[in-house]
Every structure is written in C-alpha cells, then in structure tokens.
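For reference, the structures are reproduced in the following blocks.
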Structure I
C-alpha cells in the first residue's frame, strides 16, 4: 500500500478498531467517524460528539487556554451524561496517522506500531465509561493528569483482557 504522507487519511484498520471497540463498549446506536486533519498539530486526537440538534461538543481539558474552555467542557460532559448525541467524531492529526502507519510502507515485516489503539480506545472510554469528576483542590493540570491516568488504566485493562 502506498501512502501519501503529505495528505494522510485515517487507515481502514483504525476505523475498524474504533467501530469494534465502540460496539464492545455499548455505543452501538452511535455513528463513529474518524477524520484526519493533515494540517493540525498539537493534540493527536480531538474528540467530539455531535448532539441530536447538530451542536458539536468538544472534549476539552480543564487546563485548556481556550476562552470558552469551561463552557465547552460542560457542554461535552452534559451531552455524554444525557446521551444526547448521535455521532462520535475522532479527529486525528495528520502527523499522528503518519507516525502510526510508518511500518506499512517503510518497514515490511517489522512489528506494528499499535500506539494509536490505546489513544482511540481512551477517547471512546471518555464517552462509554467516563471517569468521575474530581472533587478537591486540584489544579486544572493535576485534575487533567488524574483523569488521563484513570482512563489509561481502564484502557490497559481492556486491551490486556483481549490479548
């Protein structure tokens, strides 16, 4: 398979993995969409849910610099908590797709680069099994780190259970 690393697209294996895990997690009534933003840098995956009224809700960190971060985070959490969404969109940065598929072209027979699987499953768990909101006097950064650690533990357990 020849890939154009200037304009990557999400590989079918990634889409199949996401849809399989969405079904395992009980998200069978929800459309799953993986898109690639070739020119976006920074965060590898941006998670969005699209509400039934068409409003896009972005999973936003507490520590985000966005002016409306608190509102965006709450809108996302409300949509997930109420189930008021019809679509899950994973927007994968182009550089992340390229790094995750390098072995396809350049390293025939080399071990796969499955790091992307953890990241995709982690984002699906933000919806299917979200960590509890943290109480206490944690800084936004510490709360984000604790949430990520909780999700990463859940991902490790689930991937280990199927291997």
Structure II
C-alpha cells in the first residue's frame, strides 16, 4: 500500500468523542493477539468503563490517515498496577500494517512527548510479536530486560 505521509496526523483523543472511543476499541480488538494482558476481545461495555478512567493516567493520541481513525498511541503518565511510567502502547489497523504509517505517526508522537518533557519511553512486547519488536528496534528502542511469566493455573 502506498501511503501519502502528508495525510497522516496524530491528535489528542477527546474523552467525549464517540468516534475516538469506538475507533480505539476497534483497532485494539484487531490487534488482540499482540496484547500482553489478554487474548480475548474486549467488549464495548468494558472498553467504555476503561475509557472513563484512563484520561488521568495516560496520554492518548489517535492516528488519522486521510481523516480516518486508523490507530492509536498511548503513553502511561504514572506508574499503575499493570504499567510502568512512560510505557507505550501503539496499535494500527491491520489494513495499514507494514505500510510505514505507524513509524511515521510514532515520529510525530515522539516530538510531542519531547515538547512536554518526556525523556524516556518503555516498550513491552509479547515474545511472539516479531512485528512489534522490529517496529521498536527500527525506531531506536534498545532491549532493556526480559520478563518471564509462568501461568500455573488458568
């Protein structure tokens, strides 16, 4: 797919904007196999509950291509039970995977974070998420540590 990079924008998500809320839910569920916490799709009802609480904890940006929501980037503002401070989450609609859209949007996002004083970003990926690993390496993230997890009971 040929992408016109001049048509890519990132904007802050708006809590009251239904298109932002629903668009992020759709993209999240399209990429569920790469999630570190769950592999089950999230219901819209649960997404809406999360949406109501998240704006105090995260910077949330939507990615637009030709004015259509096609992804999002989130960065945790402060450490929570499940996330480190400045931990990034990025997801792109499957249609745009491997198009360069994510890398371009990330470069815009990084400049925004520098403006507000963010000096470090942490990225975690599932060991099976080779695309995510390549994305972060291509964008000059360095491997920091390996986390081992063992489920002893479902």
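If helix-only ellipticity at 222 nm (-39500 (n - 2.57) for each DSSP H run of 4 or more, over all residues; to 500) is calculated from each of I, II, which structure is the one that comes out at -9500? Value -9500 for helix-only ellipticity at 222 nm (-39500 (n - 2.57) for each DSSP H run of 4 or more, over all residues; to 500) corresponds to II out of I, II. Each of structures I, II was scored by mean count of other Cβ atoms within 10 Å over residues 21-28; the highest score is held by II. Computing semi-axes √(5λ) of the Cα gyration tensor in Å across structures I, II gives 27, 18, 17 for structure I.
If distance in nm of label points 7 Å out along Cα→Cβ at positions 93 and 141 is calculated from each of I, II, which structure is the one that comes out at 2.3? Intermediate results must be reported in sequence, preceding the final value.
Values: I: 1.8; II: 2.3.
Comparing all candidates, it corresponds to II.
Values in this text are rule-based calculations from the coordinates and carry no lab data. These numbers come from a predicted model, not from an experiment. Cβ atoms are built from the backbone, for glycine too; each structure is taken alone.
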